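Values quoted throughout were computed directly from the atomic coordinates according to the rules given, and no laboratory measurement underlies them. Everything numeric here is computed off the predicted structure, so don't read it as measured data. Cβ atoms are built from the backbone, for glycine too; each structure is taken alone.
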Structure I
Amino acid sequence: MATKLRPLLFAAALLCVAAAALAIALFSPCGSGEEDVVVEVRPATSLADIRRTMHGGVGFDLACRLFSFRQPRTGRYVFSASTSWFRCVHLLRNHAQTPVRLVLPSVRTMADLSAFLSRHLMMDSVSVADALARPSLHDSLGFTAETVPALFIPDTYELWWDTAPETFLLRMRREYDRFWTEERRRLAGRQGLTPVGVATLASIVDEETANNAEKPAVAGMYLNRLRRDMLLQADPTVKFALGDFSLRRIRHGHLEVASPYNTYRVKGLPPGPIRIASTASIDAVLHAAEHPYLYMCANADFSGTHVFAATYAEHLANARRYQQALNARGVK
């Protein structure tokens, strides 16, 4: 009897060893160190591509067979190094993506925004640019080609990596509506502006100064000019009209550019923001400083701040000092 049982016991032992080996393979960690394992699945990504990216072995193959996982779906998946192959494949099969925390920046142009999104999401810059330039999409969002930069509120957002450009823009519209609360709209109205008008003026403030402390003063100066029906005469709008933000010195010839954005020739705000405005500048416009200043000039000490003036004579004296400082530094 014992002799007959011996082969059965041996076979059972082999099965136990095999089962244990399979279990060890299935539940072994997908990483070898402490760094997360990141998998980005694009439309053309195959199961073999994922296997290579994850350095998958027997555990990965077994889990794929167990879950009948053959066709991966697009997405970005982040696994801690200790995550088992069983768990990894389970999440991949169920399209359980890891959200991307997108820190939307205050960029100058829609081309800059397209490039940024293509670096952080599965979008390509061409498809984003196409969506941003599409009149039908502008209409559905309630914006125009000129005002669409006002749609974007710099903040941190959680998104799926494979979000389509159109879906992203609809999300931005919801975030815009959430940002522009009744109180913010009331403050905008108190300044005589719409939310788009606030974003437009804020974009000029952003280009004028990076110093958040003086932004309310800059906003207040421009609001004073608007209320007096004066030309804004904002140098950043001339740079935008010329398509050259690198200009360090605006000369008389630059001021002649024929453009609705040239606030040396056209009264009022330009047709839309000259960049995506920062929330700091939006708040600066909503809570602009009250003062008598109508003019400002870059500080001759090149500190990045400005000197303000209530009269044109004071402004000319400030401008002269700044021009002399530029000449001394050989700035063309």
Structure II
Amino acid sequence: MITYQFYGTSHGEGYGGVIKGLPEGFTFDVNYINQQLALRKCGYGRSARMQYEDTVSFRGYSGDTVTVRGDLHFFVANRYVEYRHEITALRSGHSDVVGTKRFPDKTVRQLAELSSARNSICYVVLGAICKQFLQSLGIHTYHYVKKIGGISMRNKYEFGVSEQQPWFASVHCPCNYATDLIVKAIDKARQANNSLGGVVAVGATGVPMGIGEILPYCERLDAQIAGYMMGIPSVKAISFGMGDDYSNSDGVGCHDELTVNDNDEIVYATNKCGGIVAGITTGGDVLFSLTVKPVPTIKGVNTVDSKTLLTVPQHYERADVCVVPNVGVIADNILAFVLTNQMLKQR
């Protein structure tokens, strides 16, 4: 079983942590982790700060590969550090108000550091290691954008094919037509100092049947996945398989068909369930969608000043316009961790 402890702040020295429980002797590529860290930062709609590179280092190791020999200590330095003044024009969509109620000894700025999405660096480092472990077993996690700013993709995603299309890199959408419209929508939102949300699909292919638990409820695989995904900043909803379409269907229309394969095994012929039934994988792709809200640091919203109690414009500083593709990268890596951890526990 994998356990971890993370530390760091958004504008301090950096983020780091210790990871325990990875298989002894497993060797992974550090460059692959840095590639995932780069994906976490890049993409159309991100702020200028994201041009600074994130690079991970592991204590006691040098070179491009690491072979697990006990606990792993890692660190990612912050390349961009600046002093930021205190926040009094409170943002309702950030931790500004609820955080001070929960932690009255902390300032709003301290809470902003604590709740910063940059903390996701740690989960990407952990997940990128686990992605490599899964790949050695023929299991691959992936993600793609389904919708941003009300603009939906038209054509289907194909694992290993869609990612190679020249337009995929900008917003991680498999549809060229939708990508063009999304880019224009992001430009428009940026000019207005506004932000956009959307929906990103996250999945894993090659997952065998039988991974997960039935009881207790919190140990079901979909419950584990949902718990971690809902912890990602800006994620407000998750749906597996048919998602909202379940409410428009009946029992005959929504349940999967079974068949017998060439090895005389009973298997799922379809994957309406999203690869999980009763908390256990079916052998189909694990597939779910995340609804991502627009980031809360925007102009055009009035709020209350914590010192004067007067109505004032909400606090604004340089911020991302759209993080939907980047949430996909984070979720993709976290899914790899959840699957790896469950498989190691079942061993």
Structure III
Amino acid sequence: MNKPTIIAIASGKGGVGKSLITANLAIALAQAGKKTIAIDMDLGGSNLHSYLGLPNKYPGIGDYLVARHGRLEKFLLPTSIPNLQFIPGDGRTPCMADLEFSEKIRLLLAIRWLRADYILLDLSGGTSHHTLDFFALAPTGLMVTSLEYPSIMNFLVFLRNFIFRAYERELKNYPGVPELLKEFRKVPMDKQMNTQMMVERLAQHHPDAGQKAQEICQRYRPKVIYNFCLTPDQLKICQKVDESTQSLLSLWLEHFGCVFEDRSAREASYRSVPLLPHYPDSLFAQRIRSIAHNILNRWDGFSLDSAQQLREEATRFYQSLSSKP
């Protein structure tokens, strides 16, 4: 089997439907015939099991870390969905939110050795160091945000902290650079020098560090899902998001999908059942299958015009709903 495609799924804040989307993307990929593993990495707030219709009574990531030996594979659980396995978080071993560096490295390596086509990581909401480090497992991670202004701002703050964390992790051995990065961090986001200015300052201090910082920004290409969308017109904000990320962070995003508001999501949550198998024709299920199709067919690609493409695709879908009897 080839190396798995690892998709780390994060959000700038809680309450944007990240775990619900993670669970159902994993189901959709499994239903498409791909061997898939969903892992609850939200240590301190594990709840992915509920969206898969499983009780919170099995050992998982927390137990693996406490044991300090053994293989992560033994914590794989079958689900009611063919091709889909699950590794719980820290439900049976709480207080694992703060990982030691050695524990984090061990876990990262163990995840890479799992045998699957796709591995989906449901990360903690927010910007803790371990969340940022897990998001960096692959050049392409998946962000989930709602279209409300506070959520968009938290999403942008996540990306800012992600770039800073990558700088701190990869430039720490350049003399004087860690101190310079601490100085940059003190500048508020709304008054912050852009990444290109930071790269220039780093290059003045140490030319190799400036070059490395530029390569970091070019390496990562996050993809974004907008949840709780009411109408396609709301996706106009994608253009402004691009302007902010490109001008401030020198970071290019791909607007990868949108999920429209759907009461089926709440009903499935109340019933603690997996949504796609129980509400296969729901609006939510249709949009999730569309995003899963994009993962299967163009996950490693990148579109420079994704904001416009997403809005046009969402508009066609939205208009098709009104034409149905």
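Given a value of 1.5 for distance in nm of label points 7 Å out along Cα→Cβ at positions 115 and 243, point me to the structure among I, II, III it was derived from. Working shown, then result.
Working: I: 1.5; II: 2.5; III: 5.2.
Of the structures listed, the value fits I.
Out of I, II, III, which has the highest value for Kirkwood radius over Cα pairs in Å? Checked I, II, III; max of Kirkwood radius over Cα pairs in Å sits with I. Suppose distance in nm of label points 7 Å out along Cα→Cβ at positions 219 and 291 works out to 1.4; of I, II, III, which structure was it derived from? Working through the options, I get structure I. Kindly point out which one of I, II, III the value 21.5 was derived from, the read-out being mean count of other Cβ atoms within 10 Å over residues 59-66. Going through each structure in turn, the value belongs to III.
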